[in-house]
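J.: These are the structures, in structure tokens.
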Structure P
């Protein structure tokens, strides 16, 4: 066994907190686990090690406390973050319901309206404090009201939260000063926050309603209440402050976001990664654990240094750069596993709402030097001078919001502007809004639903250089069509009025990659063409391997030579006078390790490329696929799905899908392809283990087991609990 490397610095000193990034880099360089002699704690530093540990809640337990010393753990353990087993499940179940995505739809309009009002007011000022005037606005107005405390509690929420997070470090001067404030909060929750003084229908009042219904133990209500008082403010304020700072010092990213509003959620998550509001929470080991040759003994306290893991260059190329095109799912800023931040959806809703309010109004962002707020656990700013330059817009007249949402919000009435035959059995349709307005912006790889006839919906990739005055799709007439492509070919003529959806994208282009290699087979050209256009516009290095049977089967074959990036295209035809089939293994074997790979086409074509990439040792996270059709076996043993919001159980029989079972009981879930390729029906999975059979979730997402495509996937456990 190897001795564990030491890092002899005070993790909670003013100097470390004010400028932690060089320290984190040195800690990562020492290895995935280091010993901190000043605190007598182990610390996990690499992304993979932290992620694996927080997901292994049986080995790395929380019930002994998540603070970095014994004194704080004695005072703070017992809430959902610092509990295990049945106690954790009971508190989490009680507090999570109003914070689930479905429940947050009830307050979305209020949050969005407040965000628009905020930006309008800030545009009228020469300058403002991006913490006091900007980052704190939604948490201290909307969220504080949703929590529902009486005046004394509402006025002290931020003060209590600051003290609690100081206490969750060590008992230095800050930690010791926080004890009295923390105990004041505890007394309030235990003795003053009675049901009759809480706001009706608020989050905290709901806890006591659960007690009255026998669904929550009376002694857990004050403990659960603290989960609303502490994390709902500081962490989100930190992330919003980081968001505005990074957009201010990276004007290229703000302009990129203005051109691609669908990146708003990516920008929010990148700010969370960069800030890592919770620097570290601890776990205790239930057994001896070996990490990279070092033994972490049973009973040891291990600091999960999220902020260090979120700058790990093994996962995030150029980790200190703010890049809104990164995969938003990789960071650990919200934690992971059963203790993952319960308020993450609310935080993202607040941040995305702010961005959506800024996008049509704010042209430029200027920021000054931030003053760091010294807190033992939370990294954030105390103040940040900022200025917005732009144009005020009356909220009622803003058409931009229709194109800046990051998830589908209904349908669009449209008209076919033109129809053109672009290959054998392939037509291209240009589609514009019926009212003549601009269509929602879209990202390369996005697709739309096309409502073919009543009850018949098909998905088609958007293609071309990213126009919003009209969408362009290509439809191939399929020999085995079940009505979709045949209907479109026979009846979708120029001038016809149709219904489409807003774009959504599960085939995301990583725009910041140093090099990209694109592969398309046949009609799989459509999403790849839009990616090629985007990479060309960004000046990125890429190659496109374009395969088809022959020229007559290749859409826009006669136009390829005129594309401004034609020199990046390598054409592979399997028929003709000079066939040039693609040698997948040879191509994959020559790719640099950091290359991102994009594949779309027939199943056999895609399988050969995916297998070749695996044989060449390509990183699974760098291989991105878009499936057009799938033949999926939905048969299996019966199981039960439980609807978390109502507790209702529904049996799913052999050969029956979850979607069919839900609809049998009158429960409608938005769906489209019904064979696991579009992602429309993906639903949050709260409990149980899924048998993933879809082709839209990545391998990492399937391993995470936090969502399920209900149109085709089944269960590996007798019971699944869905966020419905």
Structure Q
């Protein structure tokens, strides 16, 4: 217990002694803990004593008290409680007009010691003692373990504190807990575990799917419920789900032929009808991504691949041939649960990356001809793909020198030397024949070496590591990649970004350090095991467990995740075309696979006004904020159960359009509170505050009950435009 009154319960005008509690202690195996609220003082009080409940109900405790309707069960005696339950101590202070409850033996003993010292001081001073006095054990409960109730058949009771009135509030209801936070009360997390079914388990399952999939839906939630959180993660990592793929698109020449146009007079079944779109834009790759995200079974694999693609970035701004980007994105699906070293090599030798960052056809230096090795890939593989700009501690914090300045990871000289390592690589010939110096662009196969075009001199890399002279092109590359991969920065640098992409933008240093340890050693002596890293990220105590209320927790849903969460959560049947034609994702600030630079759409170090990291807020502004609302208004307003929201696109082979089945939501519309509750569980992990829910309920109730479709759409629009949905927590 902290040595401050913030842990102490305040109940104005209520002073009940331990003597009146005795007769009611052993009434039943469980009893209801009833919450009261005083409209005059703004304070809450709970009691499970039948005598006290009647006293408050009948006005014996003073004016202003009424029941809030919030109750939960408690075990009244040790005999009623399961083995291992702790006694809950109750204290009263006449000075504070407050009661305080704790299931912690340490807190109970501490308050007893405060009482003993206070009584002695009061006696010595000749004044009445008004501090904390122990009233007895009132019921039994378990303590949470890392914020979770691990005892079978128990649910968490959350505690809020209001210093401005010195009052605590206990609740087993997540929306009530969140609502109390929204009113300025400090969240103190799960305080004890009492009998009941935990809503935290449901919240955790929904949160897991928001972190590890492209959005919860009923089928996915049922799967998590059946397997358990850990079981679901392990199943996804095992390769059990049917894998998703990008299309294996055919080679096209680099320059678009004049004959390759979009001819809408031809049927979609004729490739000539969309030659330009399907070969010289990324439309087929984008469409495959959206369709896989909406319906694919390998949700975690796809989410990790998407995260990695935003760390090791290429862009359609430069790689605009669909067959090239399709193969590059497939690399991430293939290696999402593999080893980071293998992924780094696959990306390095990818012809798409070779063109994007100029490693392809980087010639060995020839000062006489003014030729120097291209430094672009050498710089970015260090800055963005492996070690970062500055030396890091295992927890992701920067190493500082004696003056407090961050210590650089490498110098310009290092870049120049590493650039020489990457000379001599070019595009492979499709027929398998030996490549010649500076082949033309071909994205079908990994790049190949031309030994005569490789700088064979000695190279000094990061931390003085020396590559000896006269090695082959491939040997130089392998040595350089191995050296970078084994640098101590890689674990915290990549691990932190994966946490940010999957869980939240502000991971604690301790969280980063735990993931770094797994990156460094998966438990079997293997470094860089992405499967182990992803598992550790998702099952970490900072990702799992109790409702998350910390102001810095979670992250804004980037446009891709925002839209897929909407479509999956509403159980929409969609071919995905609506997100890219018209380019809705671009309007929202994230044109899929068209990152404006190698630095992605937003920086992992971007901050918001309060100084916290908020990477996705880098593309969130007044324009894109309104675009989100307009997107929802556009696609939630039209259509019913038989009419598509978006019609099939005649230019896309197999297009079916997008339809939302509103019937399940309409069936709840007669009871607006039930409708809103279902929506806020699906989209907000049960974390929408009671006040926010009530405002939506009021809006829905104002619509005639006969207009069930309008009620359902209105409720969905209001939930989906809320911050509780758009900030994934």
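J.: Which structure, out of P, Q, was distance in nm of label points 7 Å out along Cα→Cβ at positions 79 and 191 calculated from, if the result is 2.0? Walk me through the intermediate numbers first.
T.: Numbers: P: 2.0; Q: 2.9.
Working through the options, I get structure P.
J.: For which of the structures P, Q does the calculation of Cα Rg over 2.2 N^0.38 Å return 1.14?
T.: Values: P: 0.99; Q: 1.14.
Here the read-out was taken from Q.
J.: Ranked on distance in nm of label points 7 Å out along Cα→Cβ at positions 215 and 367, which label among P, Q comes first with the largest value? Write down the numbers at each step before the final one.
T.: On the way: P: 4.0; Q: 6.0.
Structure Q comes out on top.
J.: A further question on this structure: If we compute distance in nm of label points 7 Å out along Cα→Cβ at positions 295 and 559 for structures P, Q, which one ends up with the highest value? Walk me through the numbers before you get to the answer.
T.: Numbers: P: 6.8; Q: 2.5.
Max of distance in nm of label points 7 Å out along Cα→Cβ at positions 295 and 559: P.
J.: For which of P, Q does FRET efficiency 1/(1 + (r/R0)^6) of positions 439 and 503 (r between Cβ atoms, R0 = 41 Å, to 0.05), calculated from the coordinates, equal 1.00?
T.: Answer by label: P.
Throughout, read-outs are computed from the coordinates displayed, never taken from laboratory work. Treat the numbers as computed from the prediction; the structure is a model and nothing was measured. Cβ atoms are built from the backbone, for glycine too; each structure is taken alone.
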